[in-house]
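These notes open a run of structures that come right after.
Derivation of every value follows stated rules applied to the coordinates shown; laboratory data play no part. Given the structure is predicted, the values throughout are model-derived calculations rather than measurements. Cβ atoms are built from the backbone, for glycine too; each structure is taken alone.
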Structure 1
Amino acid sequence: MPENPYRQIEKGEAGRIGWRIHYLEEIDSTQRAGRELASGGAAAGTVVIAERQTAGRGRLGRSWHSPAGVSLYSTTILRPKMPLAKVPQISLMAGLAAADAIARVAPGLVALKWPNDLWLKGRKTGGIIAEAVTDDKGELETVLLGIGINVNLSANDLPEELRERATSIRIATGRVCDRIEVADSLFSSLDSRYMELLASGFTPMRPAWERYSALTGKRVAIVNGGRRVEGTVRGVDDEGALMLDLGARLERIVAGEVSVEGAYA
């Protein structure tokens, strides 16, 4: 096992996010490592960080570009007492926590693209996946919260096909960041927001999430299965659903792929 540079930021006790951090030089996906630790009884709040992922995963089964030494790839084990239908709120909560953390090193540049993308200057710098694990009865047992943030990627680190759509904190600010400090800010913010979510739901953090919203007021297309609708985003509701103005009515969107017209122009 390689020396763990993140041990210095472990804090709190079992149940608090970041109380224990497992560090790996390389793995296919931190989600898989988190699943194995969770099935072995690892306590809530346990985090896995990898220096490099060979098969990083994002939402909808997409791959995540994961070179070594420049970004933060993590999975946090959560064991929330909540209905399975509420799990998407964890993704929104985590987006807010990550935006707060990134804003400390990139003030005024961070935005959230519903439901789970982190943007800097209109380009994606991070993503979130909240993967629910259920027991034999179909009840929620564990949530594997994966967060990937491009911290010190240079433009040359990005594949050419991603350069118009992806970025990093370094590219956006022109400064190299301390990844351990970014991780420390992330887990502290995540722990605070997660406790708030468990105690009070998403409603109290909705205004803060809205302040980061990249889509409010934008014309978007939503694709969900074989259905496509277009409208103007009016924000999110108290449950975290996207409110889409179709002209004649508002439609509540709880899932789907969001395409923002002219987003990367």
Structure 2
Amino acid sequence: MFASEDRYLYMAPPVIETICQLRFPAILSIGARDPADFQERIRGTYPRYQLQRDQPAPRVTGANTPNPTLETQKPVNNHTFLSEDNRWKVNLTSGFVALSTVGYTRWEDFAGRLDKVLAEFIGIYHPAFFERVGLRYINAVSRKRLHLEDSDWADLIQPAWLGVMAEPDVEEKDLTKCAVDVEMALEDHCRAKVHAGLGLLGDGKRDPEVKFILDNDLSVAGNLQIPQVPDCLQTLHTYADRLFRGAITSQLHTAMGPEPID
């Protein structure tokens, strides 16, 4: 399932979005007023601002009683700070801070940007600890982009992630949906939630090509002290990198133009 720890930089990477979210015990001051101080600290890199009102899922009350009910929760202010080109985004709510991008190149760049955002957040809001650190890579493999239209997915993806597509008597053209979903515990108190299967980006409205989606969501939970966060993130990144490499074949690896990273 996991490949070796050798790292590569791909000339045609399949990653379409990378997200890192850190959850912390609620800080009411973030929801009570606009985070103007935080914006001022990061505004040079993330000058655009938007406010979203997220509606949390209803909360079940009286679950162990004869008459459980759904309780509507208050909307949550989600403060969004965007780079000038809209390719990088910082989200801040009373319960989490996150960095995401649709322009991921390599881990060192992403981690450097995340470090600056977290330093400003910690300096202003002083979270007691983090409850969850998550790192997610959403990959979409395009055969057209890689000039592999004549290749079957079985030539490009390892059998464990193909589901019934790995069976020799199943024709790819006959499938309308095929996916594998896995949740599992890993070492170092980490967990992996993986979705792999056929999919269309944006419901196929702009791009009708069926792609292979590999969505790796890695996380670690607990009372994580601030000094522990860098090691947690490095561990999650290593798992994500090894999981992706373990899911693809040598043919796909070569087609994406790998360059080893020292």
**Item:** Origin of the value 27, where relative contact order in percent (Cα under 8 Å, 6 or more apart) was derived from one of 1, 2
**Value:** 2
**Item:** Structure responsible for 15.5, 48, with Rg and Dmax of the Cα atoms in Å, for residues 108-163 alone calculated and labels 1, 2 on offer
**Value:** 1
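When mean count of other Cβ atoms within 10 Å over residues 132-139 is calculated, the result is 10.1; to which of the structures 1, 2 does this value belong?
On the way: 1: 10.1; 2: 21.0.
Source structure: 1.
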**Asked** When log10 I(q)/I(0) by the Debye sum over Cα atoms at q = 0.13, 0.19, 0.20, 0.27 Å⁻¹, for residues 68-139 alone is calculated, the result is -0.45, -0.82, -0.88, -1.29; to which of the structures 1, 2 does this value belong?
**Response** 1
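Looking at structures 1, 2, which one was log10 I(q)/I(0) by the Debye sum over Cα atoms at q = 0.13, 0.26 Å⁻¹, for residues 124-203 alone calculated from, given that it came out as -0.59, -1.23? Each step should come with its number before you reach the end.
Numbers: 1: -0.59, -1.23; 2: -0.58, -1.42.
This figure was derived from 1.
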**Request:** Of the structures 1, 2, report the one carrying the highest value of volume of the Cα convex hull per residue in Å³.
**Result:** 2
**Request:** Please state which of the structures 1, 2 yields 11.5 when mean projected area of the Cα convex hull in nm², for residues 84-235 alone is computed from it.
**Result:** 2
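Compute distance in nm of label points 7 Å out along Cα→Cβ at positions 28 and 252 for each of 1, 2 and report the one that scores greatest. Mind showing how you got there, number by number?
Numbers: 1: 3.9; 2: 4.9.
Checked 1, 2; max of distance in nm of label points 7 Å out along Cα→Cβ at positions 28 and 252 sits with 2.
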